[in-house]
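**Student:** Below you'll find a set of structures to go through.
Bear in mind that the values in this text are calculations on the coordinates, not laboratory data. Please read all numbers here as calculations on a predicted model, not as lab measurements. Cβ atoms are built from the backbone, for glycine too; each structure is taken alone.
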Structure I
Amino acid sequence: MAPVLADTDTQAQVVWEAPIEVARGEAYRGPWRMNASDFRYVDDASVAISERGEVVVVWADQVEQAIFLQRYDREGHAVFDEPTRIGGEVDTFSWLPRVVIDEASEEGKAFTVHLLWQEILFTGGDHGGEILYARSQDGGETFEDHQNLSNVRDGAGKGRITAHRWDNGSLDLLGTSEGHVVAAWTEYQGPLRVAYSRDGGDSFSEPVTVNAGAEVPARAPTLALAPSGRVLLAWSEGDSPYADIRMAWSDDLDQGFSAPETALEHPGHADAPSWVVDDNGTVHLAFGAIPANDVEDYRQPYHRRLHISQADAEDLDFGPAQKLDADDWPGGFPTLAHDHQRLYLVWQRYPHPTDRPFGLAFTYAPLDFTAFSSIEAVPGTTETPYSGGLQGQLKRRMAVNASGEIAIAQSRFVPGSHSDILLIRGQVQSGE
């Protein structure tokens, strides 16, 4: 039975603030010529929010071939006069970043920002891609030199669907309560790698392979942290119209991860999971899925519908996935977030079979998700012909802090006019 779509609180509603234009660029995309491509647009927005309500937005500038960052205070004002440029390698594209905030324990001290992204380096293989990490210890104003965590030839950051089609941005980043940093990514040929830092990003372990011996490639990893300190890792599979969601976990990063298991068996094609763990230790898992009768088109996001399941973080025994009653909001690539009261879900809409992203759908529910709110479009994300990014849809679009303050970042592209990055903030408020 599909989760009910209804007002979860009788008078509750999301109060959205006016979208903020974070960055603007041209809107031209020439033919692919590796790092010599004539790409002129901004793209790949991702977001994090602090418990004090400060927001960090990161994005890629294709002209500069670099990642940029801007920070906003609680009132929505930009903190930096100019966005911070995070340098990767010279004359190479930097794509699809993930950002994590490590908040300072001392009042008034700047928080640490951890950044992970896909750098389109060609180092001898057929597919370019390395995983770069950089850290800021002054709230994002400046960054230290980047570190290459992958050092491979096989196209790190590529999440393969078939031998001829993949999603860039197949990576994720997690900060733990002990100040550790965990990075996960996949490569074109299919390995799923994890590297971690026990010293807050000063140095990282050598990557370990989580899915050694797998018959199909891994794609779209997602990391989560349980209250016990357990690190959870889920991913989907490529080269199969009947892909399931897979998972592994680690109670001690020095001891590696458990053997991969199937988190959920789906009769059709399941893809691009996102999961979070609430304060009670319940894991909430969302993913897009295509029914068995449509799997011949499993590469087409238009056929996907959102599915939800839950499990305890210690036994990870997921119940049958429930399809969200959202047939009028097709698409996938979800982002989950939570506060002390609610679960929040946003996903990329694909309203036409043209494979063109068009805006974001949003809903929320109590943590037991017995009923979701009515689905609505995120303001500002349905007003342009391309809303959702051109380099890939594997990204973290939303962040929520413990007070329920919502921050969403979205890329838009208007051919022949402009491209931009939007920050949309909001909060669920109950009526009298």
Structure II
Amino acid sequence: MKKQYSRKLFALTAMLWLALAGIPAQAALQVDITDSSQSAIPIAISPFGGSLPVDVAQVASNDLESTGLFKVFSRNNMVATPSSPDQVNYDNWRTSSVDNLVVGSAQPNGQGGYRITFDLLDVYQGRSVASFQINAAGNELRDAAHTVANLVYEKFVGKKGYFLSRIAYITMAKEGGGLRYRLIVSDYDGNNPATVYSSRDPIMSPAWSPDGSKLAYVAFDVNRGRSSLRVQDLASGNIREISSRSGINGAPAWSPDGRRLAMTLSFRGNPDIYTYDLNTNQLTQLTNNGAIDTEASWSPDGSRIVFTSDRGGKPQVYRMRSDGSSVERLSYDGESNQRASYSPDGKQLTLVQKSGNGFRIAVMDLDNNNIRIVSDGPLDDSPNFAPNGQAIIYAKQGRNNELATVSTDGQTRSRLSQSGEVREPAWGPLGY
């Protein structure tokens, strides 16, 4: 039984990646807005005054526009480029149908960095509604720009922005007569990509630790017919092997306190959900069923775990207490449902539903278990929430395999594309 499941896993993995061969994904992902909210907030961010090596205003504009929640006024159409409130002619801006305006400037702070000040202006009231100041080192100006966007976002949306967060994803490329797999970490918008781990064999299932300092993932050794579940420290590069038992070692998921990993193991026969205590090295089996149990995800309070099981005949989403008790089925719509994960507030799940339109991303409201479809398909996969719960990132297969984001109501969408293949995204914590 163990060999049968192991062979199936390796066969499925090989088929998946052979279908996705492409060009190395070392360039930054390109964010393209495909759909915006009909109630998008009109806003303009004037170029910041002062001499800066990074266009802070443009980076912040790109951040806000990428959400689809803001209609960002083009710099080319601005009636003027003020850098302080006293330079603003509100009458002129009103004729441009700009409701909100951000103006700012930067000066050296005497410590090798910059002091950035900016105001959020209500054009129709003709006044500043918020003023901010940021100190940034010379090499932190992109982060400062993301902070500008975070502050504006929170002022309008009422939730923290995610523009300082990072994403992890996997690429595959033809290289040197063979295939090269890379686990890459980048800014949320695809900038500053860095290879964390590289191999001739497949890599799967990256998962962020709650504090953003580590990644868990699965690495394969095809020649030896084995897989290993690992935790890698991003600062030092040190790798800790958690499990390389016979059969499946897969689908890692961190507990909210970062002390345990849930995972799928099959060394005892059927694939089941286990937890592993990173401090004591204690392994605990949670499920013991003749079906395949996999793809665990913890609730934000750590009290429950959702997972995929075919114990009812087809893959569906189930929930249990974190000790493995009180198992209940959650999903019934569609042909199957799988790869569920919790929203940061614990009120929703995102998952992949198979129906007549293929595989699409869905959101389940846990107060009534109602499901709404938020992507078009036909081959969408690997969804997980932004750290503020306002968007979902997922992998979109098609003629051009790429990453995509969608708001939880399905109204706003963007695409993170580049030459080559990008798979299995994982969205890290807020970053501040």
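**Student:** To which of I, II does the computed value 0 (helix-only ellipticity at 222 nm (-39500 (n - 2.57) for each DSSP H run of 4 or more, over all residues; to 500)) belong? Let's see the in-between values first.
**Tutor:** On the way: I: 0; II: -3500.
Of the structures listed, the value fits I.
**Student:** Let me ask another. Out of I, II, which structure matches -0.37, -0.48, -1.13, -1.27 when log10 I(q)/I(0) by the Debye sum over Cα atoms at q = 0.07, 0.08, 0.13, 0.14 Å⁻¹ is calculated? Spell out each step's value before the answer.
**Tutor:** Working: I: -0.29, -0.38, -1.13, -1.37; II: -0.37, -0.48, -1.13, -1.27.
Structure of origin is II.
**Student:** Among I, II, considering only distance in nm of label points 7 Å out along Cα→Cβ at positions 389 and 413, which has the greatest calculated value?
**Tutor:** Details: I: 1.2; II: 2.5.
Looking at the calculated values, the largest one is II.
**Student:** Compute mean count of other Cβ atoms within 10 Å over residues 213-220 for each of I, II and report the one that scores greatest. Present the calculation step by step, with values, prior to reporting the outcome.
**Tutor:** Numbers: I: 19.4; II: 22.4.
When mean count of other Cβ atoms within 10 Å over residues 213-220 is calculated for I, II, structure II comes out on top.
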